[in-house]
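Alright, structures below, take your time with them.
Just so you know, all these numbers are worked out from the coordinates, no wet-lab data involved. Values in this document were obtained by computation on a predicted structure and should not be read as measured data. Cβ atoms are built from the backbone, for glycine too; each structure is taken alone.
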Structure P
Amino acid sequence: MRSRHRINEPDMAHFITATVVEWLPIFMTAACCDILIRSLEHCRVHKQLRVHAWVILDNHFHAIVAGPSLAETIRDWKRFTAGALLKQLREERREWLLNQLAYYCAAHKTASEHQVWQEGVHPQAIVSDEIMLQKLEYVHNNPVKRGMVASPEHWRYSSAHEWLTGTVPVLKCDAWR
């Protein structure tokens, strides 16, 4: 793995992106989105993860996160959410999506018949307040740029509610600095 795709500054917050394989639209139901939210909250409580900003879209997730053993926390989070999402997709009877996740499963992924997440999260260290503001704007405006809402705070699965209006979203953010 190239060094630009590793967490080399473990004490810093990082901007990450977790993308579903082939950009498949898994997060079309509240139940699937809530799996990510509950898992992030679990990591906050049990792994000291700090979540500074986040957004869930239909096929990917962005966040600004920090914490000890961040790479391992993200790895465990992706592993757990993949299993929980597959279970939820079975309950929702989204067979077409399960078939796609099986079809696009990488050959070296021998422990599972399905692959939910693309490998890696392309972490980018937040080394200044300027970069933090740039990434915050990117995270919160992603649903707007994709034409899903007119204003960032209108997207339910985003920390834009808290950052822009002061109201608590479905997952509260940790203070920056």
Structure Q
Amino acid sequence: MSPTQMQIAETDRLILRRSQPQDLKAFIAYYATERSAGNGGPLDELTAWRGFAIELGHWQLHGFGMCTAIDKTSGAQIGRCGIWFPKGWPEPELGWTLYDGAEGKGYATEAATAMRRHAAAQWGLPHLISIIALGNIRSEAVATRLGATVESDWTSPAGRKGRIWRHPKEAA
């Protein structure tokens, strides 16, 4: 797949592209920390590797998925953002994760806005939710900035408790 086929969306500061094998190291490093608790972590290296492989396979099954977010200026991976819809989820979910050092700069809101627009225009997904782990106030703040509102509490098939936030319908 060419680099242009890998790129999904772009903002003033970010490139959002399909994840590639070289993104695995940062993914594993994130999931080794307590910061990943809202996303099912921390995970050992093998379990994180499997999670990365699942995300790559998600693209094959659905034609959409999570992307790696790249800072245009530095070229550094700053996190992930995209659409996640595994078996057992009620609807496609807009999700975001920032790696250490990327918080507090507006990246999550910027990436999620771009992905929400792309999901509606390119993938026919104008109605999205975000499922946010209970107590994850940073992600709740991002959801609020995106105009999402709390819809209901939810328990994942794995037993993790979260809250469903409904995003406003995006024009196709």
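Can you rank P, Q by distance in nm of label points 7 Å out along Cα→Cβ at positions 25 and 121 and just name the one with the largest value?
Going through P, Q one by one, distance in nm of label points 7 Å out along Cα→Cβ at positions 25 and 121 is largest in Q.
With relative contact order in percent (Cα under 8 Å, 6 or more apart) derived from the coordinates and found to be 17, which of P, Q does the value describe?
Answer for the origin of the read-out: Q.
Looking just at volume of the Cα convex hull per residue in Å³, for residues 89-152 alone, which of the labels P, Q belongs to the structure with the highest value?
P
With distance in nm of label points 7 Å out along Cα→Cβ at positions 57 and 161 derived from the coordinates and found to be 2.1, which of P, Q does the value describe?
Matching structure: P.
To test your reading of the models, identify which of P, Q gives -12500 for helix-only ellipticity at 222 nm (-39500 (n - 2.57) for each DSSP H run of 4 or more, over all residues; to 500) when calculated.
Label of the source structure: P.
Of structures P, Q, which gives 21, 20, 17 when semi-axes √(5λ) of the Cα gyration tensor in Å is computed from the coordinates?
Considering all the candidates, the number was obtained from Q.
Identify which of structures P, Q gives the largest calculated value of distance in nm of label points 7 Å out along Cα→Cβ at positions 17 and 113.
Structure P comes out on top.
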